[in-house]
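Visitor: Take a look at the structures listed below.
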Structure I
Amino acid sequence: MRKLMLFIATSLDGYIARPAGGIDWMFTDHDYGYPAFFAGVDTVVMGRKTYDLARSFGAYPYAGTEGYVFSREQRPPDGNVAFVSEAPASFVDRLKRLEGKDIWLVGGSEIIAECLAHDLVDELIISVHPVMLGQGIPLFAPGLPELGFALTRTEGFASGLVQSSYRRAR
């Protein structure tokens, strides 16, 4: 079975974006393991706001992967991206059972919460930027179930960013 991987950046105080969705505070001085991670996935899943943010930077950044965007409104496919209106948990559970490489849970917080609430996330790779935003969109929504994870790796960078990887302890 394929793994659902959350590879994401957060501020020191636990926010993945500013209140309006901005991510201008994230470091871009190093690849922080992204190319190696991306080589291991062939499918990306994300919420519509995350998709819109990714598209605001220009070309679709996840070329070469199958993309699924969860949206409450129907939209026509956009290249390799399909818009999905069904519940993320049941859709992702089916994706995990298909053949292929791992699946990247790109974001945002609503989709992350849904996948965690249904115990679908197999690994977390969290890059903590040494910046406190004070407010914003939280990485983990309140009210999630208790889930255990085992630390598999931690790496610090000269920028102060710390990246930790965790495997779901089942």
Structure II
Amino acid sequence: MTTAPVSLRLSQSSLALPILVGGATAGTFDLIAAFATYGLRSPYAIAGGLLGRSAIQGGAGTYILGVFLHYFIAFSAAAIYCLASRSLPFLVEHFFVCGLFFGIAIYLVMNLIVLPLCALHVTGPYQYRALVQGIFVHMLIIGLPISLALRQFSSSPPSAIPAR
């Protein structure tokens, strides 16, 4: 009899709380930053990533879609970081530095891959001030809360669970 299914269930359940807390915290902080930077209509632009430019004039449904997509991205980022920590334990041990670098990675993926491929086809030229602000925002209010949530709420990795 093997213990692999038990270890997998323990691993998945131990990641649920850090993913939920990290994703919700990062998503909320980033949405507040988006409101402060771009105004309360920013969820329309987020929905425009799927719907195109017509989303900017959308109604309540489009606004809700934008908020949903925003949190979907935040929870996905948290899940990626938490799942990666199972193979890379230094992500938990050195959560501060790794969280800051993860925030930079999120910024680069969003600006160099996601935004150019979305229905709005957002590409440069980039302003230096916006670049610096974007990197710092992603480091401090996305990467760091996700890594801190993992550090705070994760249990020991599955490799530390004794086999029976």
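Visitor: Work out which structure the value 0.99 belongs to, where Cα Rg over 2.2 N^0.38 Å was derived from one of I, II.
Guide: The read-out comes from structure I.
Visitor: Right, here's the next one. Match the computed value 12.8 of mean count of other Cβ atoms within 10 Å over residues 18-25 to one of the structures I, II, and report its label.
Guide: The correct label is I.
Visitor: Name the one structure among I, II that helix-only ellipticity at 222 nm (-39500 (n - 2.57) for each DSSP H run of 4 or more, over all residues; to 500) of -5500 was derived from.
Guide: Clearly, the read-out refers to I.
Throughout, read-outs are computed from the coordinates displayed, never taken from laboratory work. Bear in mind the structure is a predicted one, so any value in this text is a computation, not a measurement. Cβ atoms are built from the backbone, for glycine too; each structure is taken alone.
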